[in-house]
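I've put the structures underneath this note.
The numbers here are math on the coordinates, done by the rules we state, and not lab data. This is a predicted model, so every value here is computed, not measured. Cβ atoms are built from the backbone, for glycine too; each structure is taken alone.
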Structure 1
Amino acid sequence: MTTTLHLLNSEPDDQTAALIDACSDEDDRAAVACLYRDRVSGAEIDWSRLAADLFAHDRVICWW
């Protein structure tokens with residue numbers, strides 16, 4: 001089983017969300033990390049967790 005981390009630099013539009021779904025198949029476990037401040041929670045980026053996630057996944061895809 002492959003694990004993929006999707007890094008989002010900005011809030012995804014419908015096309016980006018569809019591409020993320022298309023990149024994930026049945027045997028793929030995917031996670032998403034946001035590098036922008038969430039409008040709802042306003043939470044800061046947890047850089048320690050992001051670093052751990054980068055090393056914990058088999059591949060990383062960055063989205064603008």
Structure 2
Amino acid sequence: MTLNLHNEPEWIFPFEHMERGESFFIPTVKTSPMIYVIETRAKAIKIKVKAFATTKDGHLGVRVWRL
């Protein structure tokens with residue numbers, strides 16, 4: 001799965017390769033659109049995820065957990 005928000009790199013979501021309980025972090029200041037796209041893409045391939053805005057190492061972004 002990929003996403004390209006304006007002025008952002010093209011992100012590849014590794015949903016199919018994740019086990020339940022694994023997570024990844026995407027640094028972005030556009031957290032709301034990113035969460036929407038992540039949840040929409042996961043739903044399309046019938047994978048449950050939890051995505052929320054957070055910080056990591058001082059960088060704003062989105063943490064995504066496979067449920």
Structure 3
Amino acid sequence: MTPETLTNAIIEAQRFLKLAKNVHIRKCHGALGVGYAAIDPGKDSSACRRASMDLSRALSELRK
């Protein structure tokens with residue numbers, strides 16, 4: 001672990017959290033009345049997925 005990899009992981013984690021807070025989650029009910037959550041598709045959820053991948057890569061580098 002180097003100071004640079006740690007700093008990068010922190011930056012990516014903050015970016016992921018910021019984007020994840022913008023993702024809209026809907027509560028839905030199925031045919032049998034069973035509830036479940038669904039994430040609205042769109043640019044917010046796509047950006048969150050990308051940030052998640054970038055965070056995973058930063059954490060992987062941190063563990064090396």
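Hey, distance in nm of label points 7 Å out along Cα→Cβ at positions 19 and 51 derived from one of 1, 2, 3 reads 2.9; which structure?
So the calculation was done on 1.
Assign the value 56, calculated as relative contact order in percent (Cα under 8 Å, 6 or more apart), to the correct structure from 1, 2, 3.
Derived from 1, not from the others.
Which structure, out of 1, 2, 3, was helix-only ellipticity at 222 nm (-39500 (n - 2.57) for each DSSP H run of 4 or more, over all residues; to 500) derived from, given a value of -21000?
Traced to structure 3.
Comparing structures 1, 2, 3 by Cα Rg over 2.2 N^0.38 Å, which one has the largest value?
The maximum falls on structure 3.
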